[in-house]
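Following are the structures in question.
Please treat every number below as a calculation from the coordinates, not as lab data. Predicted model only: the values in this text are computed from it and were never measured. Cβ atoms are built from the backbone, for glycine too; each structure is taken alone.
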Structure I
Amino acid sequence: MKIIILGSEGFIGKYLINHFNAKGYSVFGCDVVEQRTSFFTYYQMQKDLLQWNAIFSGQEFEYCINAAGNGNVGYSVTSPFEDFESNAIDTIEILDSIRKFNPSCKYLHISSAAVYGNPTVLPVEETAEMKPISPYGWHKLMAEMICREYHEIYGLSIAIVRPFSIYGPGLRKQLFWDTYQKFLNSPSELMLWGTGDETRDFIYIDDVVHFFDLLLEKAPMQGECYNVGTGISTSIREAVQMLFKGLGCHPKIHFNGQHREGDPLYWQSAIKKMTDLGFVPAIDFITGTQQLANWLNSLQKEGKG
C-alpha cells in the first residue's frame, strides 16, 4: 500500500507517518521544511513552487492524507491572504493534480471544527449550520467545498474530517503549550484568556490517527464529513487544572474574562458517525494529559521547554 502524508513534518503528520510505517505501508511524506529522518521517501516543497503535478505523476498512491496548511487561528486573523493560500488554494492544486495523474487515489482532507463557529446546539452534528468566526474557519469551509466539487464533478474518492481539540506530546501550540510557556515564565501565578468556563472536546492524537485509519478502510469516501472528537465537553479551567496535576505543580490560575478574536466559546462533538465505523477512544483525558505532562517535563529536563 502506498500512502502520502502532506504536512508530514507537522504534529499530526509525524504521527501518521509513524503509524502507517509501523503497519508496513510504503510511506511518502511532503512538507516545506527540512526533513531529518530517513525511513520514508520525502518531498521537500518550496513555498512559492508547490510541485504537486510532479509528485502525483511520479507515483501511484492508493491513499493521500492532507495534514498540511496553516493551523493557527490567530495567524489567520492577522494574515488572512496567506491563510487562504495555505488552506484553500493548496487544496485545489492538490486535488487537481490527483484528478489528472492519480484519480484512483483515496483522499482524506483534514478540515476543522472551526467551520461551525459558535454552535447554537450541542453536541454539534455534521449537519449543523456552518458559521465560521475566523478567516481560518472560512478558509477551511472553502476547502471543504472544493473537496465536494472534485468528488461530485470528477468522481474522486474523498472524505473530510473536522477535528475538534487534538492534543498530545509533540504539539507546540494551542492551549496546553501556551499555558505551559506562561507557567515557565511565571511558576507561581499566571493569567489566561477567557473566563475558564469555555469548553472544548479534547481528543488524544493516537485516537485521531486510529480513526483516520478506520476511515481509509471503511468509509464510502463520497465527499462526506466526519466530526473527530470524544463527545465529552471539558471546561478550559478543568483542562488546565488537569495539566498542572500531571505536572505536579499548583500555580494560581486567573482568567482575564476577555475572548480572543476567532476563538469559539463552547464545543462538544456528536460522534455517532465515528462510532458507526467502529471507533472507540482508547485514551481518556486523565491518561492523555498525564502523558502530555510527562513529555513537557522531559523537555524541561533536556532544556528544550
Structure II
Amino acid sequence: MTVSVVIPCFNQAHYLGEALASVDAQRERADVIVVDDGSTDDTAGVASRSGGVRCLRQRNQGPAVARNAGLAAARGEYVVFLDADDRLLPDAVDVGVDAFDRHPECGLVFGRAVMMGPDGALWPTPDQPRVERDHHLALLRRNLIWAPAMAMFRRSAVVAAGGFATGVDAAADYDLYLRVSRGTPVFDHGRLVACYRRHSHNMSANAVRMLRETLTVMQRHRRFAAADPATLAAWREGRRTWQEFYGTALVEEIRGHVRRGEWNRALVKAFVLARHHPRRIPRELTRRIGNMRRYGVVRRSS
C-alpha cells in the first residue's frame, strides 16, 4: 500500500534534508513529493539530490496552496503532510497504514509527536491521553494534532473535504481536521510517529496571526456546530480556549513592546486583542491598576 508524503518547503533547505532522510527508511512504501513554494535557497537542489523524490516548483503562495499541489500529484491511497522542518519516526508509515487496516471506515488516523529544538535535540513533551470517541467534538475543543505529520489521511477523504483552505495558512491544517472529522470517522492510535521542531520562525510563534486565523476557522465551523447542542457546546469551549491561549501570548508580546518603548507595535497588537478577545482588555486593565495601587502609583478613592 503506497503512502504519499507531501513536504511543502519555503526557504527551509537547511532542514529539508533531515525531513527527507526521515522518510528514507520507509521509501519502499512512500511516494515522496517536495513542493518548492517559491524558495530562494537550495530547496530544489536538496530535493533533486535525494533519489526517488518528485519536486514540484511554484511561485510562493503559502503552505495551503503548496499542500494542495502535493495532494493533486499524490499517487498513494493515503497521504501524510510533513513540514520541511519536522521529521517522521522510522515506523510512522507502517503505524498509520496498520491503523487504517484495522479501521477501514476512517478518513483520518493520528498519533503523537515529540518536540525538538532547532538543533534536532528532543525536548520533554507532555503526555496526551488517547481519545476513544467523539473525535470531532474533541477537535473542536482543541487541536489534538498540533503537528501535521502526526496525522495520516485517506487521500479520498481529503479530496472530498476540498483540501486545504486558503487564506488561513496558520490554521489551515486544523480546519482540515475539523472538516474531515465532521464527515468521516477518526481513529487515535496514540503511537509516536513524528518529531515537531520548535524554532523562532514557526508560524505558531506569530500570536497575532494565530489568534486571527484560528478564530476565523472556528467561525466557519459555527454553522455546522449550531445544529446540535453538544457540538455547539464543544465549539464554544474551543473558541474560548483559542482566545485565551493566543490572547495570553499576544498580551505577553504587547507587554514586551511596552517595556521596550515600541508603542506603535504595542498599539497595533492591542487593537487585534480588542477585536478578537475583547474580554481580555478589562482583565488587563484591572491587573494593571491593581499593580499600580500595590506600588502606590494610584491611590484608592476614599
Among the shown structures I, II, from which was the value 3.8 of distance in nm of label points 7 Å out along Cα→Cβ at positions 40 and 224 calculated?
II
Taking 15.2 as the value of mean projected area of the Cα convex hull in nm² derived from one of the structures shown (I, II), identify that structure.
I
Which of I, II yields 22.6 for mean count of other Cβ atoms within 10 Å over residues 144-151, as computed?
II
Given a computed value of -15500 for helix-only ellipticity at 222 nm (-39500 (n - 2.57) for each DSSP H run of 4 or more, over all residues; to 500), which structure among I, II does it belong to?
II
When you work out distance in nm of label points 7 Å out along Cα→Cβ at positions 8 and 88 for each of the structures I, II, which one comes out largest?
I
